[in-house]
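J.: Structures are listed in the sections that come next.
What follows is calculated from the coordinates using simple rules that are stated; it is not laboratory data. Nothing here was measured: the structure is a model prediction, and the numbers come from that model. Cβ atoms are built from the backbone, for glycine too; each structure is taken alone.
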Structure P
Amino acid sequence: MTSASDGEGGGERVARARAPRRRPLTIHLLGIFVIYHLAALVLQALPDPGVGLKRSAWQEPTVQQEFRVWAGFFSRFGREVTVDELQRRLWEIAQAVTSTRKALVRPFAPYVDYIGMRQPWRMFVAPHRFPTSLVIDVREGDGPWRTIFVERSNEHTWRRAIFDHDRMRAALFRYGWPEYNGTYRDLGRFIARKAAADFPEATQVRVRMLKRRSPTPEEVRAGQIPEGDYRQELVIALEGFRR
């Protein structure tokens, strides 16, 4: 038999079981942190034009070719869209999007920096139709320039192991854009140190970027290589790089 006291005790236990449990403060704080972390992650993933939001970058032949292609595409829908109009509108949209993104991610900036959540590189948006190739020459006294390295060449292969490395190739791709002139000059000084050690008779080293249009399939089959022009020329005296 169950006594009255047992019945009362059982009722209290049932009431306690049915009553909502108080969650510790740490659980609530953890929930807030998870929401904050997810918000920071999602907002950080929003597209950011970065260095691409510069007029100088938009004047590159590859970018101008993309504008021509897209202007032609939009013109098929009954209204002609010029390249200048497309550039103007996209510039306005890009500026608005960038300003909004900056305002959204600003509250999360210290946290993002602390945990290293940033993703500075951008995904590929179009093929590079006017790529650049690194060319290096040395000169002895007043003699002619002698080519010692051409990117992706089997003839001029000085220090090829360095320049063919995946990391270096990624850097060389960037150095073909004007926004990276500062680090491109750092590359020139690096090359000068190596050239001074390997060519004791050389007095100067010249670093250039050969820029030319990618060949069409027909040109490739015919063995025709489009002509290009040299840009970003650096001529560096080697005397100061010898110990």
Structure Q
Amino acid sequence: MKFSIKNLSHTYDGKVEALKDLTLELQSNSVTALLGPNGAGKSTLFKVLAGLIQPTTGRIEIEGLVWDRYNAEPLSHIGFVFQDPTIDRMRSGRANLTYAARLQGLAKRHFQSRIDELVDAFEMGEFVERPVGSLSGGQRRRLEIARALIHRPSWLFLDEPSTGLDIDNRLRLSEHLHDLAETEKCGVLWCTHIPDELRPDDNVIIMNRGQQVFSGSFDSLDELMARYSDLVSTQ
């Protein structure tokens, strides 16, 4: 399974160049961490991938299909979790999952068992029937990720999902995301600004000023932090 971005650029108002000739390829069944300082272009990249904005130039291929914001087929291979919550706080967790399944066009006989499977996988049995507004930040994040997986996507993209979580919930979320690559057989692109959530065998992409400045892996967190500081400060 393949996801590639080729020569992607985006300029706001013809002046601010948020992405500059970005080219990268993601690995399936693994976790890829996207790092970069504020203004690096990470959020713009996620908006492009979600079809929220049309890039100025470039090409995206998903499972061999050319990405187009007006063509829903390639996007059906992706699940998204955005930094700002997008879940209905008045409904229960199960109602949110059911609504997401219906939006994806899944038949009831299929999605009921899928919801039960995700509830077990994310340990949501104690709170999935409660209104989302009554849940903790960590519980809501687990629910949002489960919702993004309802249609068994090949790729899961998350934009700083641990923002606002305490350290216990951040580490728990990290465990879930790393388990997903194996259990769901999907590629995970995880945008984060907290390197200690990562593991040494994760793929790492570092962006700065709209460009990719590194792609690879690190043997230790200390090595990652030293290289990150050097790459960001010299751009």
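J.: The value 1.29 for Rg/Rh (Cα atoms, Kirkwood Rh) was derived from one model only; which of P, Q is it? List each step's numbers first, then the result.
T.: Numbers: P: 1.29; Q: 0.96.
Among P, Q, the structure yielding 1.29 for Rg/Rh (Cα atoms, Kirkwood Rh) is P.
J.: Have a look at P, Q and say which one yields -10500 for helix-only ellipticity at 222 nm (-39500 (n - 2.57) for each DSSP H run of 4 or more, over all residues; to 500), as calculated.
T.: On the way: P: -15500; Q: -10500.
That value comes from structure Q.
J.: When Rg/Rh (Cα atoms, Kirkwood Rh), for residues 113-192 alone is compared over structures P, Q, which one is greatest? Write down the numbers at each step before the final one.
T.: On the way: P: 1.06; Q: 0.93.
Max of Rg/Rh (Cα atoms, Kirkwood Rh), for residues 113-192 alone: P.
J.: Also, I was wondering about something else. Here distance in nm of label points 7 Å out along Cα→Cβ at positions 41 and 217 has been calculated and equals 4.2, so which of P, Q was it run on?
T.: Details: P: 4.2; Q: 2.6.
It was calculated from structure P.
J.: For structures P, Q, calculate mean count of other Cβ atoms within 10 Å over residues 97-104 and state which one comes out highest.
T.: Working: P: 12.8; Q: 17.5.
Looking at the calculated values, the largest one is Q.
J.: A value of 1.6 was derived for distance in nm of label points 7 Å out along Cα→Cβ at positions 33 and 81; which structure in P, Q was it taken from? Working shown, then result.
T.: On the way: P: 4.7; Q: 1.6.
Checking each candidate, the match is Q.
J.: State the single structure among P, Q that was used to calculate mean count of other Cβ atoms within 10 Å over residues 25-32, giving 17.5.
T.: On the way: P: 9.6; Q: 17.5.
For mean count of other Cβ atoms within 10 Å over residues 25-32, the value 17.5 is produced by structure Q.
J.: In terms of relative contact order in percent (Cα under 8 Å, 6 or more apart), which of structures P, Q is highest?
T.: On the way: P: 16; Q: 29.
Answer by largest value of relative contact order in percent (Cα under 8 Å, 6 or more apart): Q.
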